[in-house]
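Every number in this text was worked out from the coordinates using simple rules, so none of it is lab data. Owing to the predicted nature of the structure, the values given are computational and were not obtained by experimental measurement. Cβ atoms are built from the backbone, for glycine too; each structure is taken alone.
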Structure P
Amino acid sequence: MCPPQVRRGGDVEEVGRGEKAWDFGTARGRWRRLEGPEDVLALMDDEASMEIDGVGLVAVVRDAGATFLGPVFDDLAAVVCTGGTIRSHIGIISREYRVPGIMGVSLESEPADGTTVELDATGPDGIVRVVT
């Protein structure tokens, strides 16, 4: 992994890489692991958690066929999937809805829920960085 860098108002440290679903540039948001429909329903019950101080939510899922994200997908700042490829359901929907997404992400360490992260699709790989 790369050493920390200074970028746009804070240090960033790479924590993972994967396949970018499309060339979205960069995106920032708060990391939130979603395991299934129950997590999405809880998120919908607390709409205020979708965006705090102008910072949206980066949904992190394991299953590349995670259709349970449907009710909130177009409200997400970005999506990170630890499985699948850009041809998986989440990769295709990411492109169609123009929601930044990185697929098949291999994480060196997983950020805690609520951590601000940056997704970078400006190079050949999609990169996930923690912002401090």
Structure Q
Amino acid sequence: MRYAIFGDIHGNIEALDTVLSHCKKEGVDRFLCLGDIVGYGANPDECCDIVREMGCPTVAGNHDWAVCGKLSIEFFNTYAKQAVYWTRDNLKEENMQFLRELPLVQEVNEDITLVHGSLNFPDLFDYIQTSQD
């Protein structure tokens, strides 16, 4: 079985379409999404629609949770905060609900577990910024 693992779409419909088109040409059997479907890009609804319709195993990313109010944006940079506010104002309710329902961790099978951040602390979306991190 050929898997395609993708994530950090961040509302970029052009990139998502390109990746999915390439995967289909390569004969991918199954897709797995590691979250951050929304954030920054101008097409969060379209990206959510595609991922939702694919029905593939999907976990929440920090931007997904921030948009639906499940994660504080206190430590987001200015651009990320603006993207969250804009996305909240422009996302359809059905896609907001889709993001709310995404799990942080999803076991696909005994060999594959999906998580956006860390399996040790899946709700701690921390960045590696120094060599000590």
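Out of P, Q, choose the structure whose coordinates give relative contact order in percent (Cα under 8 Å, 6 or more apart) equal to 37 when calculated. Checking each candidate, the match is P. Given a computed value of -4000 for helix-only ellipticity at 222 nm (-39500 (n - 2.57) for each DSSP H run of 4 or more, over all residues; to 500), which structure among P, Q does it belong to? Attributed to the structure labelled P. Where does the value 20.0 come from, among P, Q, when mean count of other Cβ atoms within 10 Å over residues 26-33 is the thing being computed? Attributed to the structure labelled P. A value of 23, 19, 14 for semi-axes √(5λ) of the Cα gyration tensor in Å, calculated from one of P, Q, originates in structure Q. Quick one: mean count of other Cβ atoms within 10 Å over residues 18-25 came out at 19.5 when computed from one of P, Q, so which one is it? Going through each structure in turn, the value belongs to P.
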